[in-house]
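The following blocks contain the structures, represented as structure tokens.
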Structure 1
Amino acid sequence: MFTDLCDLNLPDSTMIKIAIFASRSGSNAAAICDYFKGRDQIKIALIVTNNPHAGVIDRAVERGIPTVKIDKARLISPDFETYLKEKMAIDYIVLAGFLKQIPSNLISAYRDKILNIHPSLLPKYGGKGMYGMRVHRAVSEAKEEVTGLTIHLVDEEYDRGRPLFQKKVAIAPGEDPESIAAKVLKLEHYHYPRTIEQYILT
């Protein structure tokens, strides 16, 4: 059985429904939820997390969004695919700091309908194990002059799906990873929901 962290109310079937997958604090998830609140065409219908202590849970509960906790076995289970598609009628999946690889059955079921955001200008500093502060430390150590974000579709390889949007930001000489991270995160909060909307509706 799935672990329900709040009551699941089925969303309005007339809307395009998104499930956000997140593993940590959920600041990007919150920005996406707030952007789409009250919209007529797109609704955040579900938050999925693999971490029972993730901050995204509190953010979802505050916003009245159903939240489901899954483990690795459930993530790869065909039952979970059925749950998303048939019970919750999810149309798109958005990854927002989700630290598990999406299984091939979900990628096939949602081909070109799973989006991810990566905190670098891919293909630089992408691939397995490159996420969060690991990316920003690598960028800082390489003394890069610019960094940024990439929003891309998800396929069977880490960070190799078709790019949808990139945004650059300058790095000052000697700037530390924490400062770089803050710059990139600010861009993420602004551009991720808008890119999701543009991709879905155009």
Structure 2
Amino acid sequence: MPSEDSLTVVSLHLVGQDELRRRWGWFLGLGILLIVLGTVALGSTFLLTVVSVLFFGWLLIFGGVFQAVHAFLSKRWSGFFLDLLTGLLYVAVGFMIVANPSASAIALTLLIAVFLIFGGIFRVVVALAVPYQNRVWLVLHGVINVLLGVAIWWQWPLSGLWVIGLFVGVDMIFNGWALVMLALAAKSLPSGPPASA
């Protein structure tokens, strides 16, 4: 006889199963759309890089304006100046990014390369220092990150004009494929409540 904990895990696993089975076509359609958009993005990585950086810049500007307004609405709060200065910093950095998105993309790409290199080294060191099952995958992840970071850094600053767009496009394609696979699995889910054990 299954325990109460295992029944809880099974019932939590099945939450939304009927909804998923009924709407599998929407998941499939969204997955295909993301694959197509990601493929288009891979064909125009420079444009997508610039658009992504501009979007980030405008987010900073709007966030900074809202934070500055919030500071003035809460003038008696002891953190007024910190709130105001943070908002102004967001606005200033946002305007710098929007004013020159190509240079901003190049700078952000260098940060991405450094992050990948040091993050990969950290993963490899941790995987080798702490024994646990399947640590080979963490080592592989770390090595791939280091190789990606070095490849980006090796081609920098030219890589700054396409790396962000490439990463966004690849992410969209993988997300799309994950949704397509989920939709195909959902299509064959049984209908109705699960049989009681």
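Read-outs: derived from the displayed coordinates by stated rules, not from any lab. Values in this document were obtained by computation on a predicted structure and should not be read as measured data. Cβ atoms are built from the backbone, for glycine too; each structure is taken alone.
With distance in nm of label points 7 Å out along Cα→Cβ at positions 35 and 99 computed per structure, which member of 1, 2 shows the largest figure?
Comparing 1, 2, the top value of distance in nm of label points 7 Å out along Cα→Cβ at positions 35 and 99 belongs to 2.
Could you tell me which structure in 1, 2 was used to calculate relative contact order in percent (Cα under 8 Å, 6 or more apart) as 19?
Structure 1 accounts for this read-out.
Which of 1, 2 yields 2.3 for distance in nm of label points 7 Å out along Cα→Cβ at positions 107 and 155, as computed?
2
Using mean projected area of the Cα convex hull in nm² as the calculated read-out, with 18.1 as its value, let me know the right label among 1, 2.
Only structure 2 yields this read-out.
So FRET efficiency 1/(1 + (r/R0)^6) of positions 75 and 187 (r between Cβ atoms, R0 = 41 Å, to 0.05), computed for just one structure, reads 0.90; which one of 1, 2 is that?
So the calculation was done on 1.
Of the structures labelled 1, 2, one was used to calculate mean count of other Cβ atoms within 10 Å over residues 19-26, giving 22.5. Name it.
Structure of origin is 1.
Match the computed value -9500 of helix-only ellipticity at 222 nm (-39500 (n - 2.57) for each DSSP H run of 4 or more, over all residues; to 500) to one of the structures 1, 2, and report its label.
So the calculation was done on 1.
Computing distance in nm of label points 7 Å out along Cα→Cβ at positions 43 and 179 gives 4.5 for which of 1, 2?
Computed on structure 1.
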